[in-house]
Structure I
Amino acid sequence: ALRQHRLAAIVAPTSGPAWLIDPINGDASGDSATSPAAVAGYPHVTVPMGQVSGLPVGLSFIGTAWSDVQLLQFAYAFEQATKMRRAPTFALSAG
């Protein structure tokens, strides 16, 4: 489908913002862009794209078979253009 539409990759948020920990009912989980690529066996790379409420969110680049090098080039170019990567720090509370 990517070639049919002359696309080099699919770009999407890796997942939604992090959820709060629920010690009673367990942690919630949501959909992510990682599963379809993994199941299909296609290359996928995630890079930081910013923060929501002080927590990091990622951007996924998903390609066709054997497009690993091209995906890494896209991811690196995004990182260099946005400078969104932040060194992790320890927080006592996310709220």
Structure II
Amino acid sequence: MDWSIGNILWMVIGGAIIGVLARLFLPGRQAIPFWLTILAGIVGMLVGDWLAGLFGVEKTAGIDWIRHGLQLVVGMIAVGAVASIRGRRTTP
């Protein structure tokens, strides 16, 4: 992966979109800050891209719906995991 400024910026924007969609589709309330949502979305994008490459569907004709679906599913898992871990914390 090319770590240029443009790609990093696109990763943050895409991570925000994937993270927000993941929170939208997950049941219940996720009590996590927006920056953790973005971070979980970035994880979803990176791991989803890796899985798409593993399955040979990273580049398809037209819109890469399978790749985006994988990114969203991994994003949902990441947001759920972060919300679960963060939700167990108690504030003094």
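Values quoted throughout were computed directly from the atomic coordinates according to the rules given, and no laboratory measurement underlies them. Note that the structure is predicted; figures quoted are calculated from it, not measured. Cβ atoms are built from the backbone, for glycine too; each structure is taken alone.
Could you tell me which structure in I, II was used to calculate helix-only ellipticity at 222 nm (-39500 (n - 2.57) for each DSSP H run of 4 or more, over all residues; to 500) as -25000?
Matching structure: II.
Once distance in nm of label points 7 Å out along Cα→Cβ at positions 10 and 34 is calculated for every structure in I, II, which label goes with the largest value?
Working: I: 1.6; II: 2.4.
The maximum falls on structure II.
Rg and Dmax of the Cα atoms in Å was computed and gave 14.0, 53; which structure, I, II, did it come from?
Derived from II, not from the others.
If distance in nm of label points 7 Å out along Cα→Cβ at positions 2 and 82 is computed to be 2.7, which of I, II is the source?
II
A value of 28 was computed for relative contact order in percent (Cα under 8 Å, 6 or more apart); which of I, II is the source structure?
Here the read-out was taken from I.
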